[in-house]
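The structures considered in this document are given below.
Nothing in this text is a laboratory measurement; each read-out follows from the coordinates by a stated rule. Please read these numbers as outputs of a predicted model, since none were measured by experiment. Cβ atoms are built from the backbone, for glycine too; each structure is taken alone.
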Structure P
Amino acid sequence: MRLGSIINGQERNEHNRETLEVKNPYNQEIVAELALATEADLNEAVENAFETFHSTMKMMPAHQRSDILRKAADLLEEKPEDFIDTIVREAGKPIKYSRDEINRSVQVLRFASELAKNITGEVLPMDAAIGGENRLGLVKRIPLGVVGAITPFNFPLNLSLHKIAPAIAAGNTIVFKPAEKTPVSGYKLVKLFQEAGLPDGALNLLMGTGEVGASLVTHEKVHKISFTGSLAVGKKIRETAGFKKVTLELGSNSPNIIFDDGDI
């Protein structure tokens, strides 16, 4: 199976591209061959996401965003076996844990579907300041723009949805770079959203290594980066992201202390 990036609904898997094999970590079975994204692909994906945000997503009503997320949840719940098999093969997870991940992913989509209908603002009295009597201030939440989602290998579907589903709920577009060890789940997730009715360009997929992620972090038309991964990479993202909004979920934060009298 040969897979490529998906930009504006179109797959890029021409045979003159550099490739990378995705292997089962336990038996080294080749699960897929990736046609890697180029710098030009990255620029096109971001530009397309930027245009789709301004032309479509930021104006899409909340009920429509909610319906897309609900439909994606329904589709995943109706046909989980393909995703379960994919996670087992590319991540090397037992079937039970893969099934648990799918169930959790369905919940995330349903949570986001409800969230889309409940993103509200505030009306505030202004009389705390002189001259503010009989005045009200309106706070309105608006979509941010293009979100760069960079995800890890250990929960390839669920942790991707932690980034993608809320971004859609809020009316943003996404450029999605899954881990190169487990990209097939990400590819099938993009196809699932296409089937659920998400407009082309709202979720663009880049197949690549960390170099693609690094370029995504510094692109001027990306408004937010959401990353799950190592502490070292997270620090680098924080250093290079500039004034972008950044959400980091990092490892290396659960130390264990073993005392001399510990029975091990």
Structure Q
Amino acid sequence: MAKDLFDSHTPTRLRTLKKPSNAYGKPSRNVSQHDFVEELRKRFISVRNPSKAQEMAAYMRHKFVFFGIAAPLRRQIQRETIHECGFPSDVLSTSMRLYSQPEREFHLCAVDLLLDCSTKVSLHHLLPPTDDVLDHIEQLIRTNSWWDTVDFLSSRIIARILREKGQKARRKILNNWIRDTELWIRRSAILAQLHEGRKIDIQLLFSLVLLTADEAEFFIQKASGWALRECSKTYPNEVRAFVGENAERLSALTKKEALRNIR
């Protein structure tokens, strides 16, 4: 269902949009946050799909309104806008401005911009691993919160910042986050090492999972199982032992997800 709604093929009538050859390269100029958001709005409105928007809103439990634009087309429009207008001059302020818009496509666009700054070496300078940047991303996690934005912000962007800050800082920050009253901050603490592979602080992960083991919240139980399952791809014996030793404390959902790939 989600794939059909958010990743469906671009309608024929919309395929006339030019696909730039180097849309996320080094634009020749920068664009103000206001102009960037307004240009995106014009382009989103021009391809809005009211019936698809209703389906998307229903799938997301009516927490957000949508233009009804599937992810491939939305990203194509974002690339086109950057190619023609330039990259936002202040990506942090632009991301917050995007988050202040009512339509969910803007929030997802903000995450995409931050992901590019986090993963592309040529854009790293726009998202340095400073406390200010960390605070900014944390604020985004607390704003318009749902899994489709939070999981990328935590497992990709927060992950990179904490990786560069080092183990001591990572442990301090995530141990604070796991005790936060905000559900999505706790989920982010668990998912912040999701893609770390052999660089994972496995004892930290186990500690975070146990600190939330008594929670009945689905999104916490699912996150714990997901994080453990990813960890098991590198450390299967350790995850199996951890789940076995804590079988009475961990939820059935967490255990099921954690052991899914372990034979």
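Points worth noting:
- Look at mean count of other Cβ atoms within 10 Å over residues 31-38 for each of P, Q: the largest one is in P.
- Mean count of other Cβ atoms within 10 Å over residues 135-142 derived as 9.9 - corresponding label from P, Q: P
- Origin of the value 57, 39, 33, where Cα extents along the principal axes in Å was derived from one of P, Q: Q
- For FRET efficiency 1/(1 + (r/R0)^6) of positions 79 and 175 (r between Cβ atoms, R0 = 35 Å, to 0.05) computed as 0.85, the structure of P, Q it came from: P
- Structure (P, Q) behind the derived value 13 of relative contact order in percent (Cα under 8 Å, 6 or more apart): Q
- Structure (P, Q) behind the derived value -17500 of helix-only ellipticity at 222 nm (-39500 (n - 2.57) for each DSSP H run of 4 or more, over all residues; to 500): Q
- Test item: distance in nm of label points 7 Å out along Cα→Cβ at positions 215 and 255 calculated as 3.8, pick one of P, Q: P
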